[in-house]
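Take a look at these structures.
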Structure 1
Amino acid sequence: MRTVSLALALLLATAAQAQPPAVQQKTGTAADGTRFYEDSLVIHAPAHRLFQAFTDAAAYKSWSGVPIAAIDFRIDGAVEAAYDPAGRLGDPQNVKNQLVAYVPDRLLAYRNVQAPDALPGHADYGKTAKTVELEAIDPTTTRVTVSGVGFGTGDGFDKLYAFFSGGDAAMLVQLRTAMEAR
């Protein structure tokens, strides 16, 4: 019996080592009373390459699963994405996020300017903001933190918060899978 327990413990320890680290999640209430979330994950890729994954349309499409996207990378430019393979740029049901600030290879800040009707809480999305922070741990490893801020009270904000606080964590795992496979 002791041999079985020892073997099981060794197997579990080996499996735990083989699993990539989980997304670190933090939620809270800001000084203005709105809710925020932070989803953070260490990815074995340089910060510059991860910055490009969010700022270059071809790179963005290669990992995000978005079939149609355009990125106008400049202050007040936008990231527009159609999640429908039959969609087209300019469709009012696309997601469009305006770039409000950036620091090359370190930070992107967005505000939503267009959301599809099917997005839970879509009417409140433009009242929130999102950041993507890239913290170089070493030349080939980066901590990526996606934060959403400005989630007020009410049903629309509750739905939106639930959608993005979990969805952005899943997005980080998808990004890690794509970036570490290269």
Structure 2
Amino acid sequence: MKRRVAPVVITAYFLLFALFVLLMGYFWNENQKTPVQPINFSHQIHVSKVGLQCTFCHTTVEKSRFAGIPSVQKCMSCHKSVKTESPEIQKLTKYWNEKKPVPWRRVYSFTIQNYVYFTHKRHIKAGLECSNCHGEVKVMPHIERVRKLEMGWCISCHRAKNAPTDCWTCHK
């Protein structure tokens, strides 16, 4: 009886372990994906072709911790008359008419702990380009997460730029 139980227990253990590894891989992969947006917005068109600067849409990046997401009003300041026949602009117009914000999904879900202080403003004032952290957005038809913004990556960048690396720079 013991001889029959041992292989079953060992097999069950390895199957559970394999299931655990698969689930961990699935959740890791889902966390790494760039989210699908409610409107098919192209940074490539707006930045490379039209020539808009990041700060035109992300108006709070120079004065706030957060870059901010443009309001529907900001988008409609051009799209009341530009490319109005486009299905994507028609989606935008629907949000405008319903007086609702576009429910954009965060690409960088940079969940900052209470003890971590990060601000876009400080990095912009230091002369960093948006592409240092966000990649070459101007050539992206769809915004993509190009790197995981974690402490190790930030410290490497701080060292490369001769920026402070003491703990109190970011941890308050």
Structure 3
Amino acid sequence: MAITQGSIQPKRNSTRLLRNRKQPVDLGQGLVEAFLTNERIGQLLIDLIDPKIWRVSPPCSKRRNIATTFAHIHNVRVMRLKMSSKGSKPARLNRADVTPAQAKRALAESALAIAALIEGALETGGHVPNYSPDVVAMVCAAITHEAHHRGQITHWARQLGAPISLEMQARLWDWNKQWKEVVGESR
């Protein structure tokens, strides 16, 4: 997978672009694709946020706003990478001054690093260094954590007077469409 303008795009020479429905699913590749689909949805949400509310604190939360929440998502990924992977890690985001463009770039970078961590764990039997129980639980926990915060952000956008339209919310929930964009499938 490669990054183009802050979003995840498939490599065109990948042999895994189309799934043969008569063959078993490669569950390891499925985990990577699920995490990258989760990332695609987060990138789409950033695009849907009205820039006027990016730093405004919603009435229900004085500690966090949309900007700090996207920084938090990225920084949690970086924390996991520091604990579980070797080599260079993406830099943390500064919650105080992160812009939407910076968030998109950093989240795309940390998503690819997490995808590499998933692939590395699959090569060692599903074990993630310094994480129990396994890579499946790590991916499930990450997706659940990020989906929780996307729900908060969507709620806050409505509270702050810049709701995301029902049509756009439906795009956020259309996992199949977002997955196809990640893997480049056209069916």
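What follows is calculated from the coordinates using simple rules that are stated; it is not laboratory data. All of these numbers come straight from a predicted model, not from anything done at the bench.
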request  = Have a look at 1, 2, 3 and say which one yields 28 for relative contact order in percent (Cα under 8 Å, 6 or more apart), as calculated.
outcome  = 2
inquiry  = One of 1, 2, 3 was used to compute helix-only ellipticity at 222 nm (-39500 (n - 2.57) for each DSSP H run of 4 or more, over all residues; to 500), and the result was -11000. Which label is that?
reply    = 1
message = When Cα Rg over 2.2 N^0.38 Å is compared over structures 1, 2, 3, which one is greatest?
response = 2
